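Read the figures in this text as sums done on the coordinates, not as results from a lab. Predicted, not measured: the structure shown is a model, and the values here were computed from it. Cβ atoms are built from the backbone, for glycine too; each structure is taken alone.
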Structure 1
Amino acid sequence: MIRSLRCLTSMAMAVLALGVLGASAAQASTFQSLKESAGELTITTTPDGTLKTAHHVIDFSKNVTMTCASMSADGVLKPPAASLTLEPTYNECSFNGAAKVPVKMNGCDYVFYANGEFEIASSAGNNCGLNKISISANGCTVFIGPQKLKGITYHNINPSGVNEEITLEMALNGLASEVVGAGCAEVGAFKAGEYTTGNTILTGAEKANPNVMVGIKWE
């Protein structure tokens, strides 16, 4: 009798575990379109307001920091999708005592995963590992290569159908970079960088007809 009860208990626990796993898989986060017939979407970005949280601030190390007024980016989304690849451009960046410093993305793109992960990866036909992101001013250069981190948060805004958009918030820890040059406050390979702010709005439109806005959401 006891052995039978143990068997039944084990079976019940196994069924429960399978149910939890199934529910977890079913609830996997994705980027969705509110217009299924739209097909592929073009995704563009705008800063989320003009306050400090809209600025993109990256602390590569304790004494090496970059601040940008905003980030522009575009990409293509085929919903439902677990990730979104964007080609970013940073605007009005200050680095190492200089203003309007260009951020050279070279062979790298950003991949934003719906589960909150963030990846620096090679763009099509390029090798981000060999041709890394670089920022250089006043004798100091920072290189950032491929890596994957966690710390992206999403919020749905304007929940009115066609005008629905997504706010993307950056809060990354553990960013790896290499800082070189006699003009740097400190040099070396750093693995504890922080991407502390950078709120950005994602907007969708039909790829075939960019003038037609399509609502998007994260869930």
Structure 2
Amino acid sequence: MPANGYRLLVFDWDGTLMDSIAAIVACTHRAVVDTGVEPPPESAIRHAVGMGLRDTMERFFPNADEALRDRMVQGYRRHWLESFKDQPRLFAGAEEVLRGLAGEGYLLAIATAKGRTGLMRELDQTAIRALVAATRTVDECPPKPHPAMLLDLMDELGTTPQTTLMIGDTRWDLEMARNAGVPAVGVLSGGHTRQELAEGAPLACLDGVADLPGWLTSL
């Protein structure tokens, strides 16, 4: 185990490792417009990324019936596959960071609001699937900030809250970590500002995952 005491590093996906926020916002906007409903501002959509798709629609349209929200969700999935799925890329340096951390002996995992099929497709597209020891998505667990994703990952990989670190770009990531008793680091590459991340009491707010190895070394 590395000298800093952390054994398992759990990463959020969209906005943390994957430069996908703009595509998610555009896809959400298009799916809502298709139903004839006025979409929320793009800044609001950006802020909600990471909550889970159904939770996002419920957040924006609490008075809509389930059938309408389901049309929005299905429309999102259709547009994503038709127009957006090939747009996201790993942030610059992210692959090298993950390979380096794995080489130093860290276990790497992912906890994401993305569905299982989408995550596995993007893991294969990015060629980092072999580096990741375990993953959890909203298809297996309640959405963030519920702690189930982290609790499941720690149970599967045999780590404790004290030896696990969560890395994410939203308040939902940090609140999930807090709910699981796990320390966390925020990154400013996604949907939430430094001030918003600070409300989740992270150990640090980094510009992006490229800064994570240096921060870990400094501990």
Structure 3
Amino acid sequence: MPPKGCRNQTLMPRLDLMTPAEFAAKVNVSREASERLQRFADLLAKWQRKINLVSADSLKDVWRRHMLDSAQLFRFLPPSVSGVADIGSGAGFPGLVLAILGVQNVHLIEADARKCAFLAEAGRAAGLDVGRDVTIHHQRVEAVDGLQVDVVTARACAPLDRLIGYAAPMLRADSTCLFLKGGRVEEELTEAAKTWRMVIERFPSLSDPSGTILRITQVARERL
């Protein structure tokens, strides 16, 4: 019998809070990159007191819930990647993390002016050249025009069918989408298949037991 007042349900195992050292060992990042990410994390905690960038609960485990969640995409990037667009960048996950890890020409697309201000300050705090290493687009993704990249990323931005619609104008024939998805991924894939043809690969998330990384290529609209 569960204790009085508790729901009778299966609980996800509780993960210990990840330390910066554990993060660095998990993704094999350099000391310099770890220090830059630490400056980013410190600024995130400071700004979080003023505006809602991430959930307060997730900030307690920032190295797993945000840094690792973002950094795990690095291993799926094409070897010669020269441009990444991050849709709905928010507080910089995953796009700003990838830029700090050395990905060049990262475009952070975010409609919220306050979050764009944070992204600019966080980029500078992490030692990036804002405008060269990262470009911040203060606009809705539908308004972005003429941007085509090797990779489009997104996390917690929109259902998959809409997300692919946002990404499609930015994709070349050989471009890749890397999307971080949660427990409803199968439902979202089924819905997206009504509108889009694509090649899909699934990978388990390193940061979330219920999470999935989708690598999507050869995107085309389904003929009606």
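Here FRET efficiency 1/(1 + (r/R0)^6) of positions 41 and 97 (r between Cβ atoms, R0 = 35 Å, to 0.05) was calculated and came to 0.30; which of the structures 1, 2, 3 was it taken from?
Details: 1: 0.30; 2: 0.60; 3: 1.00.
Only one of 1, 2, 3 returns 0.30 for FRET efficiency 1/(1 + (r/R0)^6) of positions 41 and 97 (r between Cβ atoms, R0 = 35 Å, to 0.05), namely 1.
A value of 27 was computed for relative contact order in percent (Cα under 8 Å, 6 or more apart); which of 1, 2, 3 is the source structure? Going through each structure in turn, the value belongs to 2.
Can you tell which of 1, 2, 3 yields -12500 when helix-only ellipticity at 222 nm (-39500 (n - 2.57) for each DSSP H run of 4 or more, over all residues; to 500) is derived from it? Label of the source structure: 2. Looking across 1, 2, 3, the calculation of Cα extents along the principal axes in Å that yields 55, 32, 30 traces back to 2.
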